Each structure stands twice: as C-alpha cells, then as structure tokens.
1. Using the calculated result -5000 for helix-only ellipticity at 222 nm (-39500 (n - 2.57) for each DSSP H run of 4 or more, over all residues; to 500), pick out the matching structure from P, Q.
2. Can you say which of P, Q returns -0.41, -0.47, -0.89 when log10 I(q)/I(0) by the Debye sum over Cα atoms at q = 0.10, 0.11, 0.19 Å⁻¹, for residues 131-218 alone is computed?
3. Who wins on distance in nm of label points 7 Å out along Cα→Cβ at positions 115 and 155 among P, Q, i.e. which is largest?
4. As an exercise: mean count of other Cβ atoms within 10 Å over residues 67-74, calculated from one structure in P, Q, equals 21.8. Which structure is it?
5. Taking 3.5 as the value of distance in nm of label points 7 Å out along Cα→Cβ at positions 91 and 123 derived from one of the structures shown (P, Q), identify that structure.
6. Given a value of 2.0 for distance in nm of label points 7 Å out along Cα→Cβ at positions 11 and 35, calculated from one of P, Q, which structure does it belong to?
7. Taking 23.9 as the value of mean count of other Cβ atoms within 10 Å over residues 83-90 derived from one of the structures shown (P, Q), identify that structure.
Structure P
C-alpha cells in the first residue's frame, strides 16, 4: 500500500524520465580535460592507455588524437564496442585505437571515468586495474555523482535526494513506466547503480593493491561553502583520483 502511494506521487512529480545526467554538461568541451585537468593530455603523450569502461569510444578516440601512442578501449557491452570501432575508423585512428571486452596488455595509464558508481563488483575492478597497470603506471579517474549527492540516484533522482526519500521498490516501479527491461533493483538497471559513497570508495581502495596518489573531492558549486569532512558525502559533486601500485 505504502509503495503504491509512493509510485502515484512519483508519477505526478515526474511523468517521464529526468535528464539531469544526460551528459549535456560536456557539450562543446573535452570531458577528459574537464574531469582530469589540463595536464592529462601531456601525461598520456607517447603512452599506452587503457580506457576502462570506454562506452562508445569518444574518450578513447580523443586520447588517440591527442598524443597517446596506443589506446585500448575495454567494455563488456558488444553493442557499444561496435559503435566505438566504427567511430575510430571515421576518425582515422583505428591503427592505434582498439576496442575489446577484455585485455591482458599492460598500460602506462588507465583511465576510468564515471565507472565506480556503476561497477557491480568495484573491488574486483580495482584488482583488475592493478593487474593491467605497469609498475610505474597511474590510474587516472573520476566518478560522480556519489550516492548521497542530491542527484546521486541518477535516473531515480526526480528531485534532489528523491532516491533517499522513496523506497527502492517504488522507484523501480516508477521507472518501469518507460523502461521495460525487467530490473527489480538499482543494481539491475542498464549500467547498474551500486550506491557508491565516498567512504565506501576510500575503504575499497585501501583494501586493494592500489593506493591513492591523489584524492580530490570536488564540491557542488552552490554548496562549496558548506563542504567539509562532515558534510562531504552530501556536498561532493565529483570524486577525482589518481591511483598507483602499493
């Protein structure tokens, strides 16, 4: 009964899917440069790079165009890998930009963008990254929004912190109006959603073969004056990091 009432309220508030996480923030911008900084392209010049969770290949192709000697895009979804290969051909970088479901080749640099809030087994991913990283290599990455961000529920954040106020079952039933993939939990939706918090991510890294070289918690612009160690779970927009071997 309570779930049904929540679903009715959600349908009134948001009759269709929200677009807050559409990626439009990077329109006419380099996502890599925006998230990882202007020094990133200097760091990859002449290097072998793995784009872990490459999607349709946009970032991998840009890295190949901007100095990387070899880029390996890795993703578990065959449909996006096919798109990425075609894009690489169109951009004339297919000779130094390849896409596959897995690789055993080690890299100087591994890039992970917007992945750690989605990975079903983030601890296993950290183990994999360590295995694929050359001894002096670096993992450059970022993810966001973390779970307690106002829009940390991604699709389920029909308004700020809605994913914390409504039950998982109600949000899944609301989503079924426009997505019919049979998902019954946050972790089962397309791309997955593992409810990653900053505290959990730090704990996972500390238990892994990797360690932080840099950890930067980028505050939500409008809440930056409230951002501190006590409030960071709720006021952090992006978690930016570099990882190296222990």
Structure Q
C-alpha cells in the first residue's frame, strides 16, 4: 500500500525486490493511490483494508514524506499480521484497534543506502524476510507504553479517500456512529441507506461500505463533485 500511483516505476522496483527474494509468494497490490504524502488518510484506511487478510500476511506500507530524515523504520505485528514501513504514525490506528500488538524499530539506514527510496531499499527486504518466516536479530523491540501516537482518535470525521466514482470514504467506522446521528457536509444533509438503488438516481446516500467504513455517494453520480469536497473535508455529525 503506497501513495506512489501506478504510472511511475516505483511499485515495479519494490515488487522486483520481493520477487527476487521469494518468487513463489503472491504479491497483492492493495492500494497505490493513497492521497500523496497523506499519512493520516493512510493510517485510517489501513485497518479497514487489511482486516480480511490471512494470519501471517505481510503488509509493505509506504507513505513517507519524511524519507531520508531522522524518522526510523518500524515493524508492527498486530493480531497475527505483519506491517512494515516508516515510523510516522502510519500504523497508529491499526495498533490502537488491535488486540495483540508488538512493535520493533529498524536500524537507521546505512550510509550507502539512497536517501529517497527506503520502500525499495529498506522496507521491501524486511517484508521479504517476514514473508519467509524470519526476523533479523538486530531489531529493537519497543515497550508499547513508551510509544507516542501521532493519531490517537479511533475515528476521523473527514473524507480520507475518494474513489474513481467520486464516492467519499470517511475515517468513521460505521458501527461506531452514535444512534440517531444525522450527517451533513456543509449545509447539505445526507440520509442513510443500505445500497445505491435504495435512493433515486442522482440522490445522495450514506452507508456502510464493504470495509466497514462510513461512505457517502450519489446514486449514479459523483459525490466529490456534487458536494465540492476533496480529501480532508470534514463530515458533520449531528446527534
């Protein structure tokens, strides 16, 4: 999962590292259109997108505007799945949701490692080791009580992703919404429905999406254009 997009060579280069190490292990492209540099959006999307994967799955996650800086790399094990990436808050919500959590720092990059592509040169090799059932002995396991979270709220009343239909995915877990809540974007109210065809064509609806998050759409229309919003726009909850 990255913010690299699909028109540049970076994903292919990372997958080449994984394939060279473990050619028989399947690689799934989960999402490469995370809003650029938006660690917060990625942090709230990741728990929803990774929840259905098998135990021992390894997630290589790179949304890393601080690449090459003093930020460390890290590995988290959350409910029998592995997550590898930068230590910048990317795994905060995932760990806050998790029941069994372990956490390690990775050593700082060696001087010969290029400073702008840690996804290929640091995180991908670590992900390959994990997928092979191995752990480097020089990892530094951390006491979870000593870690500070960048993102602490379990739910985020904002748009965190807009798909190609213009549907608005929020950082709100649908089942955590207060009973009787009403939704608004700006001055426009949005009614709840189960699926698109429950409302007339060109009408708005809010619903539980396939990953358990609150999503807002226009039946056969573009909600981002209709509401004139982009990623980061607040969702107003009125009880």
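Throughout, read-outs are computed from the coordinates displayed, never taken from laboratory work. Predicted, not measured: the structure shown is a model, and the values here were computed from it. Cβ atoms are built from the backbone, for glycine too; each structure is taken alone.
1. Computed on structure Q.
2. The structure behind it is Q.
3. Going through P, Q one by one, distance in nm of label points 7 Å out along Cα→Cβ at positions 115 and 155 is largest in Q.
4. Values: P: 21.8; Q: 15.5.
This figure was derived from P.
5. Label of the originating structure: P.
6. Numbers: P: 3.6; Q: 2.0.
Considering all the candidates, the number was obtained from Q.
7. Derived from the structure labelled Q.
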